[in-house]
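Pasting the structures in now, so scroll down.
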Structure I
Amino acid sequence: MNTLVIVLIAAVVLVCAYAFYGRWVAKTWGINPNAQTPAVKYNDGKDYVPTNGWTVFSHQFSSIAGAGPVTGAIQAAAFGWLPVLLWVLIGGVFFGAITDFGALYASVKNDGKSMGMLIEKYIGKLGRKLFLLFCWLFCGIVIAAFADMVAGTFNAYTTVDGVTSLADAATTNGAAGMVSIMFMLFAVVFGLIQKKFNFSGWKEAVLGIVFIVLSFAVGMKFPLIFDKATWSYITF
């Protein structure tokens with residue numbers, strides 16, 4: 001099957017799920033789109049800050065996506081593209097999206113409290129402690145797995161028969177690592193500039209594009225040629 005057809009099918013499924021299933025969930029839960037959120041109600045400029053909807057969406061999107069673009073390809077290579085595509089669509093709609101949506105809505109309905117605080121409120125302190133312990137252990141495992149995966153991607157060396165040498169893609173891998181680091185640095189700079197000068201709209205978009213181009217320019221000019229162990233320390 002043509003790759004473009006697969007992408008279009010996936011896009012149609014996700015858009016329909018958002019338009020119909022998402023609307024049904026919102027109606028079933030009695031969500032009021034005009035209700036005042038904790039960010040507006042308790043606006044203190046620090047913990048509670050009203051934010052543009054697209055900015056909130058971007059943060060949530062990047063959080064839930066995680067290493068999906070990387071692990072998805074690995075899973076497809078192992079099990080075939082069809083099972084993974086079905087899992088992305090079915091799992092994304094009925095497991096991933098609804099879970100995140102429920103967690104966010106529960107937080108908004110309870111003055112912006114975290115999940116741990118909500119569990120303590122409705123279940124008790126022991127439940128909160130057990131949940132936080134699980135989160136700590138789970139996050140440690142996930143971070144370690146992601147760090148190992150990223151370190152392997154940025155690794156500039158290869159070992160054959162016990163002999164370590166520069167890989168053919170050493171420069172490309174090193175450039176990818178540097179670009180990723182520049183993304184993080186420019187993200188901080190972008191946030192500071194946005195907060196100081198209150199950029200929005202096209203100005204915000206232009207600044208973001210400039211920083212993306214600069215990230216690639218710096219990364220390609222100054223690739224970081226490190227082995228996997230070094231990258232593991234950096235990423236973890």
Structure II
Amino acid sequence: MSQATVLVEDGNGVRTLVLNRPEKRNALTGAMYTALAEALTSAAADDAIGAVLIQGSGGSFTAGNDLADFLAGPPFTADAPVIRFLRALATFPKPVVAAVEGHAVGIGTTLLMHCDLVYAAPTAHFVMPFVNLGLVPEAGSSVLAARLLGHPKAAAMLMAGEALTAEGAEDAGLINAEVPTETLYEHAMAKAVALAAKPRAAMAHTKALMRHDTPHILETIAREATLFAQQLASAEARAAFQAFLSKSKA
């Protein structure tokens with residue numbers, strides 16, 4: 001019997017979501033996006049859950065989209081699993097904490113912009129190579145990256161494809177802190193448990209106030225998805241993907 005590719009664990013008021021494809025560096029599939037969306041939706045409605053923790057397994061956060069799964073069924077229609085996940089994350093009313101180790105590629109970085117607290121090990125590597133693949137940013141990152149990082153750093157990542165280390169991500173404001181690998185998950189869980197224990201209504205109102213422009217972000221996600229789908233069908237994207245796959249096999 002195959003093991004679930006998204007593990008869902010509840011305890012101490014926290015729902016932990018573990019990306020669990022370590023042999024693929026937790027590359028995300030449509031089925032994983034569906035599982036994540038469902039877990040977030042049910043957590044939002046569950047009074048026993050006060051916070052969510054998202055983490056990877058096997059030394060990586062996520063290598064981004066699984067290319068084989070991605071190309072077999074382009075996922076950027078309005079009701080696609082990835083869009084359902086992004087809507088569930090962007091509108092999630094409770095605190096979200098992320099613990100990042102190793103690769104955080106593409107959506108592995110952009111989803112962090114919807115989290116409230118993010119901690120990373122020294123091995124963390126943040127990169128958004130959309131333009132390099134002939135694509136455009138997703139997950140609202142065309143707006144959120146500039147807001148979090150400032151335009152120069154956002155342009156360096158989104159346009160030039162530059163990466164950030166954990167130290168660089170902390171300096172830029174993408175994460176809260178770099179944490180030793182051996183204590184990363186314990187540290188992130190402690191933060192999530194502490195958030196879950198705080199007054200729930202006050203916490204929900206505070207998050208809603210801080211993210212008052214969520215409708216605008218949802219509109220941005222939709223616009224990005226339309227352009228992403230257009231670019232995915234373009235000759236330049238096909239050439240970029242072929243070059244990437246050839247390089248990967250070399």
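From which structure (I, II) was mean count of other Cβ atoms within 10 Å over residues 35-42 calculated, if the value obtained is 19.4?
Working: I: 13.2; II: 19.4.
Checking each candidate, the match is II.
Given structures I, II, which gives the highest value for mean count of other Cβ atoms within 10 Å over residues 155-162? Walk me through the numbers on the way to the answer.
Numbers: I: 13.0; II: 16.1.
Checked I, II; max of mean count of other Cβ atoms within 10 Å over residues 155-162 sits with II.
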TODO: Given a value of -22000 for helix-only ellipticity at 222 nm (-39500 (n - 2.57) for each DSSP H run of 4 or more, over all residues; to 500), point me to the structure among I, II it was derived from.
DONE: I
Task: Structure from which 0.95 was derived, FRET efficiency 1/(1 + (r/R0)^6) of positions 83 and 115 (r between Cβ atoms, R0 = 30 Å, to 0.05), options I, II - done: II
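Could you tell me which structure in I, II was used to calculate Rg/Rh (Cα atoms, Kirkwood Rh) as 1.00? Don't jump to the answer; show the numbers that get you there.
Numbers: I: 1.00; II: 0.94.
Traced to structure I.
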Task: For 0.95 (FRET efficiency 1/(1 + (r/R0)^6) of positions 43 and 211 (r between Cβ atoms, R0 = 30 Å, to 0.05), calculated) the corresponding structure among I, II - done: II
- [ ] Taking 40, 12, 5 as the value of semi-axes √(5λ) of the Cα gyration tensor in Å, for residues 123-178 alone derived from one of the structures shown (I, II), identify that structure.
- [x] I
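Taken together, the values in this text are just the output of simple stated rules run on the coordinates, not laboratory data. Keep in mind that this is a model prediction, so the values were computed, not measured. Cβ atoms are built from the backbone, for glycine too; each structure is taken alone.
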